[in-house]
Structure I
Amino acid sequence: MSAPQPLPPSGPSGGAAISFGSLAAKTIALHTVTYFVAGLLAYTLLDYQKLFADPTLHGYMLPTTSMWVMAGPLVQPLRGLLFACIFYGLRGSLFDAPSHWLRTWLVLAGVGIFGTFGPAPGSIEGLIYTSLPVASQIFGLSEVVGQSLALSWLLGYWVRHPRAKAFGIAVWVAFAIVMVLPILGLIAGPR
């Protein structure tokens with residue numbers, strides 16, 4: 001019986017070697033920023049103010065004028081931390097693979113969008129068990145699919161290029177802005 005062979009070295013990115021703290025910080029910042037940008041784009045381009053006032057969604061979604069909706073970005077670091085916990089356990093197979101962003105996105109989409117355990121709109125369960133029109137559920141998928149794709153690609157880039165200083169600075173500045181804007185809005189109160 002031969003001695004066990006050493007594991008092959010991590011790929012050029014060092015994805016398997018990334019510390020939890022580094023991965024968590026990157027995931028938290030990028031998730032929060034991509035969440036905010038995707039939400040802002042969806043709000044503007046998909047006319048969420050009108051859509052959320054629709055009687056079929058009125059009982060399901062808070063109005064866009066709600067203080068809870070305004071505070072939404074402030075709790076996204078918690079979701080980013082949750083994602084980081086999942087990604088950390090899979091880091092070698094996610095970030096060292098040539099298709100790193102696609103693998104990461106498949107995890108997010110498979111478990112967090114389409115295969116959720118609850119009846120979220122656009123998920124398999126949502127299509128089966130909710131009374132929301134199918135068109136409304138599919139319409140909203142562009143926001144979450146787009147955000148999860150952006151998060152997957154950008155996180156894979158940052159993990160594989162840890163010395164990309166300008167990128168890191170841009171992300172942290174954007175993160176700070178995303179955290180400050182809702183706080184200022186909540187302080188100012190409703191118009």
Structure II
Amino acid sequence: MAPKPTESAGRIAVIGANQISKDRQTVTREGDPLMDPIEGVRERKAVTHVDERGTVCEVFSPAWGLDDAPLVYVYQATLRPGWVKGWVLHYEQADRLFFSTGRLRVVLFDGRTDSPTFRNLNQFEVGELNRCLLRIPAGVYHAVHNIGSTEAFFYNMPTKPYRHEDPDKFRLSLNNDLIPYKFENAQGW
């Protein structure tokens with residue numbers, strides 16, 4: 001026997017109405033995300049300029065006022081489809097990540113016990129369709145997940161140079177009891 005249609009508050013009658021949930025608002029009318037940003041996290045959307053020769057996209061400029069730290073070290077990383085880099089935490093440096101290709105989800109968790117946004121979780125969808133520079137302060141756990149179908153490229157411009165003999169890099173397992181986020185069907189460390 002087929003389920004009976006149900007009506008809800010003047011809406012049309014449909015089957016399954018008692019099993020569905022309404023989407024919540026996630027962006028403003030202007031397209032800005034409705035999330036409680038983690039203290040110290042900064043996002044700067046990148047503009048790609050196009051002409052008959054190709055494109056140009058600015059990656060970093062101290063003039064933007066993202067932070068006061070100088071540019072001291074830059075490296076490029078890649079991430080294969082389905083893989084995750086993270087969870088990572090730094091005690092001394094902030095990361096400044098620029099996402100240029102692929103399709104990535106960046107997940108942040110504020111682990112700083114004295115932060116006004118302690119235990120807040122933020123997510124950013126970034127990549128070639130949404131290039132951006134993201135500043136992640138020390139004490140904020142972060143992970144980058146390639147949710148696309150191609151290898152993704154991103155750059156890091158940390159506020160301190162990498163110390164090969166004593167890295168300021170600490171790892172937490174992907175799925176853990178501390179951070180309320182689960183990476184389904186993902187590989188990584």
>> Tell me which structure, out of I, II, gives 27 once relative contact order in percent (Cα under 8 Å, 6 or more apart) is calculated.
In response: II
> If you work out Kirkwood radius over Cα pairs in Å for I, II, which one comes out largest?
Replying inline: II
> Which of I, II yields 25, 20, 9 for semi-axes √(5λ) of the Cα gyration tensor in Å, for residues 44-99 alone, as computed?
Replying inline: II
> Who wins on distance in nm of label points 7 Å out along Cα→Cβ at positions 76 and 108 among I, II, i.e. which is largest?
Replying inline: II
>> One of I, II was used to compute mean projected area of the Cα convex hull in nm², for residues 68-115 alone, and the result was 4.0. Which label is that?
In response: I
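Thinking of I, II, which structure, once FRET efficiency 1/(1 + (r/R0)^6) of positions 36 and 84 (r between Cβ atoms, R0 = 25 Å, to 0.05) is computed, gives back 0.60?
On the way: I: 0.90; II: 0.60.
Corresponding structure: II.
From I, II, which structure was helix-only ellipticity at 222 nm (-39500 (n - 2.57) for each DSSP H run of 4 or more, over all residues; to 500) = -20500 calculated on? Provide the component values of the computation, followed by the final result.
On the way: I: -20500; II: 0.
So the calculation was done on I.
None of the figures in this text is laboratory data; all of them are computed from the coordinates on show. Bear in mind that the values here come from a model prediction, so they are computed numbers and not experimental data. Cβ atoms are built from the backbone, for glycine too; each structure is taken alone.
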